[in-house]
Structure 1
Amino acid sequence: MSDPRLKAPALPRITILSEFREFIARGNVIDLAVGVIVGAAFNDIVKSLVDNVVMPPIGLLLSGIDFAHLQWVLRTDDPATRANELVAIQYGLFINTLIKFVIVAWVVFLLVKGVNAIRRKDAETPSKEPSAPAPQEALLMEIRDLLKDRPAA
């Protein structure tokens with residue numbers, strides 16, 4: 001026979017679906033999802049900014065060079081075959097990506113700086129005077145004061 005003391009305590013059953021629902025319902029997950037979606041849209045804006053606004057003037061200053069086409073060719077493409085045999089290190093695209101990263105990093109820095117400034121401002125403002133106690137608390141405080149004033153028996 002088995003000893004009832006050795007039996008494991010019954011744990012509440014949490015299904016994976018209910019646990020997942022609880023996880024999704026947290027505010028941080030929703031905020032993260034919104035951030036990812038906005039970030040993806042922001043990526044398209046930065047790509048357009050770099051490709052269409054920043055790089056053309058830089059290319060013009062460098063005698064009309066298009067950075068997107070800068071590459072070191074390791075093996076040329078054979079025009080006699082249909083297959084693309086070109087092997088190249090495309091450092092121009094890498095430079096474009098670096099510029100995009102710097103722009104995104106700068107924007108994130110400015111966002112964090114703004115949030116920190118708001119937090120410092122909130123920390124500096126003195127807290128408001130406490131609001132009036134709830135009716136139940138006021139009644140309890142009144143009873144406490146009456147008990148204090150009552151002579152000891």
Structure 2
Amino acid sequence: MADTTDPSSDRDQLMELLARYTDIPDLKAWDYLPATVFADEIEWDFSSLAGRPPAVTTREALTDRIRATFAGWKATLHTTTGHQITVNGDAAMIHAKVRAEHWLSPELAGDGPDRWLVVGFYDDEAIRTTDGWRLTKVKLTVIHTENSGLYALAANAVTNS
């Protein structure tokens with residue numbers, strides 16, 4: 001296991017964990033990053049965005065779901081800032097601000113807007129494993145969106161392709 005006596009090391013590792021998490025859709029790194037980010041089981045709570053209740057799922061099922069969700073976007077950029085991290089032994093809580101931008105291709109956007117913006121907070125939980133920190137819970141609280149209707153355009157493009 002990682003050294004538990006250096007809080008700054010834990011903080012750095014947990015911030016790196018969130019960076020890998022946001023890289024998954026941005027880099028379309030479906031094959032290798034999820035195993036470095038998620039525990040075998042994870043509680044996924046995007047109810048403030050999608051309206052679905054929180055659910056516990058496997059890493060593989062979550063990866064498939066995220067991949068399908070992002071398939072219709074030309075590009076995405078997810079950034080986190082203002083990290084507030086609390087470590088208690090081999091468990092951690094991470095609160096961070098998030099700005100997520102999603103762009104449609106010009107063909108899908110047409111003459112309309114091409115960027116869906118989501119702004120909010122992550123309240124995540126992680127555990128220390130023999131392979132490093134892994135997320136066990138991801139909760140997004142949305143405080144602002146712009147052009148939310150673009151999500152349906154992106155989803156329909158995947159469904160109709």
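Bear in mind that the values in this text are calculations on the coordinates, not laboratory data. Here the structure is a predicted model, which is why all the values come from computation and not from measurement. Cβ atoms are built from the backbone, for glycine too; each structure is taken alone.
If we compute relative contact order in percent (Cα under 8 Å, 6 or more apart) for structures 1, 2, which one ends up with the highest value?
If we compare relative contact order in percent (Cα under 8 Å, 6 or more apart) over 1, 2, the biggest value is for 2.
Of the structures labelled 1, 2, one was used to calculate FRET efficiency 1/(1 + (r/R0)^6) of positions 63 and 143 (r between Cβ atoms, R0 = 25 Å, to 0.05), giving 0.40. Name it.
2
Distance in nm of label points 7 Å out along Cα→Cβ at positions 15 and 79 was computed and gave 6.7; which structure, 1, 2, did it come from?
1
If helix-only ellipticity at 222 nm (-39500 (n - 2.57) for each DSSP H run of 4 or more, over all residues; to 500) is calculated from each of 1, 2, which structure is the one that comes out at -9500?
Only structure 2 yields this read-out.
For structures 1, 2, which has the highest computed value of distance in nm of label points 7 Å out along Cα→Cβ at positions 31 and 47?
With respect to distance in nm of label points 7 Å out along Cα→Cβ at positions 31 and 47, the highest-scoring structure among 1, 2 is 2.
To test your reading of the models, identify which of 1, 2 gives 0.00 for FRET efficiency 1/(1 + (r/R0)^6) of positions 87 and 135 (r between Cβ atoms, R0 = 41 Å, to 0.05) when calculated.
Of the options listed, only 1 reproduces it.
Given that Rg/Rh (Cα atoms, Kirkwood Rh), derived from a single structure, equals 0.99, which label among 1, 2 identifies that structure?
Matching structure: 2.
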